[in-house]
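As structure tokens, here come the structures.
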Structure 1
Amino acid sequence: MANDNNILNELERVKESVAKALESAKRRGATSAEVSMSKQTGLCVSTRLREVETVEFNHDGALGISVYCGSRKGSSSTSDLSEEAIESAVCAAISIAKHTSEDPYNGLADAQLMVKNPPDLDLFHPGSLEPQFAIEQALAAEDAALSFSDEITNSDGASYNSHQGLRVYGNSHGLLEGYPSTRHSLSCVTIGERNGEMERDYEYTVSRYVDRLEHAKTVGEKAAQNTIARLGAQKINTMTTPVIICAQLAPGFIGHLVSAIGGGSLYRKASFLLDRKGEQIFPAWMNIEEKPHLPGYLASTPFDHEGLSTKDLTIIDNGVLATYLITSYSGRKLDMTPTGHAGGTHTWLVNHTVDDQAQLLKKMGTGLLVTDLMGSSVNIITGDYSRGAAGFWVENGVIQYPVHEITIAGNLNDLYKNIVAIAGDVDQRMSTLCGSILLEEMKVAGS
């Protein structure tokens, strides 16, 4: 209860600072203004080889203001919330605005789109910020990993993080809203060795609720298991073969869609999905729904970075691209209505066709299961996709051996349309909730 009262009091203090900045901007002649502030308090503890390496406390926060003088924009920020510092930041923003070029697309989002009575999404669940608890969690995870097998020969450490904070946004439409949130995580990274060959892998758990984190012992053991599974990796020949992108990587694979349908890419004409709204880009059975208001989820938010209300949205409807992701600026550029995506996307739900990865492996038969991706060569303009990869070779639906030092490649236009199936093994740690993905085929460059 004390934590709840503290954060609510802090929320009111920050709202007062935001209101003062807005009043100052109006008094000094700004046509309109918007102010946002995030504050975060937290603890990070890291260990390595069963010894404590770092214990760090942080208390960060900054107030950012953007003012509009007609169609000229100026921005400034300050971490000092004294009246003098806020006045100085406002003066700096107005001075900058007077010296910038006019841009007719500048300005606040439409007042009619602003959030009203934002819902409580159950995002605030503070944990202990006592170092001893964090140290115990990190040490327990690492000890479990190092004790798991003689083949785990080294550690890149374990880390426990606990943060609580708030976000406030206000603008000259009269909007002034904020909410608190928390985030806790525990991770462990191990190194294994077999016959002189070494591999590295990890495991982590993250949640807004401390009591929903996986047990430290489980995290450590999974890190060790993941590492051991990679030992004895082989090279494979260059080929074209079916590929499964595992559930931990699937959100990133689907995530290239975000850049391609974002307003910034569209008005710059830098997207392979330009002018493709209403077209089928995925299989007809595939749907993606955005659900910003799921209580307690990591990507839930009541309003976006422009104060626009977030709402349920269909992104992909039976394979068809149903919407673009539009901010107020890109909306003016493209003559489209903003969709509440300033600052990014919210929770995406991708439907599945089979229950788990085992069924997906059986459906694939023979091919490649990708469990790690390295580097990035994804061209959003053309859709060309090429990534370094590692994983497992599969025959008759059964994993045979680990593989490494390969590259997978294709074009997202073809890869998205030729998704064969998606499993229900969703990784709940992600903001895009999508299980393992079976692709009809990809080019695999090996030996």
Structure 2
Amino acid sequence: MDAFQMGAAAVAAAISRGELSSEELVQSCLNRIDAVDGDVQAWAHLDHAHALTQARAADKHRQAGRPLGPLHGVPVGVKDIFDTSDMPTEDGSVLRSGRTPGADAAAVALLRESGAIILGKTVTTEFAVYGPGKTRNPHDPARTPGGSSSGSAAAVAAGMVPLSLGTQTNGSVIRPASYCGVYGLKPSHGLISRHRVLKLSDMLDHVGMFGRSLEDLALLTEQLVGYDARDPDTHPVAKPRMVDITREAPPMPPRLAFIKGPAWDQAESDVVDGFAEMATELGDRMEEVELPGNFEDAMEWHRVIMESDLALNLARDYRRGADDMSPRLREMIERGLEEKAVQYNLAAQQRPLLREFVAELMLDFDAIITPSANGEAPLGLDSTGSPAFSTLWSFCGAPAVSVPVLQGANAMPIGVQLVGAWGDDARLLRTARWLAEAAPGE
């Protein structure tokens, strides 16, 4: 097996034992990128020499007998809305072209502290909203990889890098994970600092991640969790044991609450049939639960908050370069400028109610099960698909993970989304591991 094909946990262990060098691993990933990225186009910035320089430094560090971090020598792709001290951060927009922040985002700094190699910056949609970037789906270049974390999902799916960072404000991790057939985690809101990450909405923005296994997701997430006074939504609480709990067998088979949600009428036949098969396979471990009627308005609540916050946080770019924005982004900002404060506050007041509903549901169930997306990745590159199946869970800040266990009629991957109670991320990953092993065809 070539090094680029190995998972993050496996290569980290091999590097720590001296069985594999970071330089060998990074060179293997760069060779893979040279071979396949002409079709996929996952990278916004990649400097082979700089990546290898980092790897050689990591190898010298290990050879000197110094302490190693859990990701020592492991390359990671970083969505191009995280500031990086040694690479450009252009936010997927010509309005930020050439921007070199000169400092690391908190999450990037923690990656470096863990020993990771920042391989390069992955493509994002325009300002991490809807305007597609250049990336194509690795399974079919005629299809979208999803967005806005397009390059991060595609790079992992194509074997270019074992791990990557993304973000989610609506469906920007869960949807591309589904379309590209990888594992994707949107942790609890506030679990990971967003300091020096492009701000769209304090209420809705999450740091997320992609990997080839749930253990790899847990390993990456564990390095990034922590309180940061520069992000007021983080909390000074004990870090969860993400890796240990993910590896554990559940004390008893989990119970899953199947919630169709307000977007179920968008589900394509592949999704409907897949969930019917899963219900048959899981039997009484999966029970359908109806959302309270008032939550049917959650999609609108999310829209009001997101568009109002876009209007605030992208105001400077809009004033100086609205003509260089996509029509859809301009429309969102302009609607946000017209929103009334009372509507914004009414929407914000619903978030804790939905979070409380999820917490109460988790007294009887281990996770909510629902689609990650409405179907296979759509054909065409002018859209990144619908985020509707993620909107509820981004709105309330609950953790969500996409598990690649279904397949559509065109042999494209389809993810199943599990959602947990806020702050219960490790248990959610443990339940997801159980599902991956129990799902039809596994």
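Quick note: the coordinates plus some simple rules give every number you see, no bench work behind them. Just so it is clear, the structure is predicted and the values come from calculations on it, not from any experiment. Cβ atoms are built from the backbone, for glycine too; each structure is taken alone.
Have a look at 1, 2 and say which one yields 22.8 for mean projected area of the Cα convex hull in nm², as calculated. Mind showing how you got there, number by number?
Working: 1: 22.8; 2: 19.9.
It must be structure 1, since only it matches.
Can you spot which of 1, 2 the value -7500 was calculated from, given it is helix-only ellipticity at 222 nm (-39500 (n - 2.57) for each DSSP H run of 4 or more, over all residues; to 500)? Show your work: numbers first, answer last.
Details: 1: -7500; 2: -12500.
Among 1, 2, the structure yielding -7500 for helix-only ellipticity at 222 nm (-39500 (n - 2.57) for each DSSP H run of 4 or more, over all residues; to 500) is 1.
State the single structure among 1, 2 that was used to calculate Kirkwood radius over Cα pairs in Å, for residues 258-353 alone, giving 16.3.
So the calculation was done on 2.
Can you spot which of 1, 2 the value 2.5 was calculated from, given it is distance in nm of label points 7 Å out along Cα→Cβ at positions 298 and 322?
1
Using the calculated result 5.2 for distance in nm of label points 7 Å out along Cα→Cβ at positions 330 and 434, pick out the matching structure from 1, 2.
2
Which of the displayed structures (1, 2) returns the greatest value of mean count of other Cβ atoms within 10 Å over residues 10-17 on calculation?
When mean count of other Cβ atoms within 10 Å over residues 10-17 is computed for each of 1, 2, structure 2 gives the biggest number.
Among 1, 2, considering only Cα Rg over 2.2 N^0.38 Å, for residues 186-377 alone, which has the greatest calculated value?
1
One of 1, 2 was used to compute mean count of other Cβ atoms within 10 Å over residues 130-137, and the result was 22.8. Which label is that? Numbers along the way, then the final one.
Details: 1: 16.5; 2: 22.8.
That value comes from structure 2.
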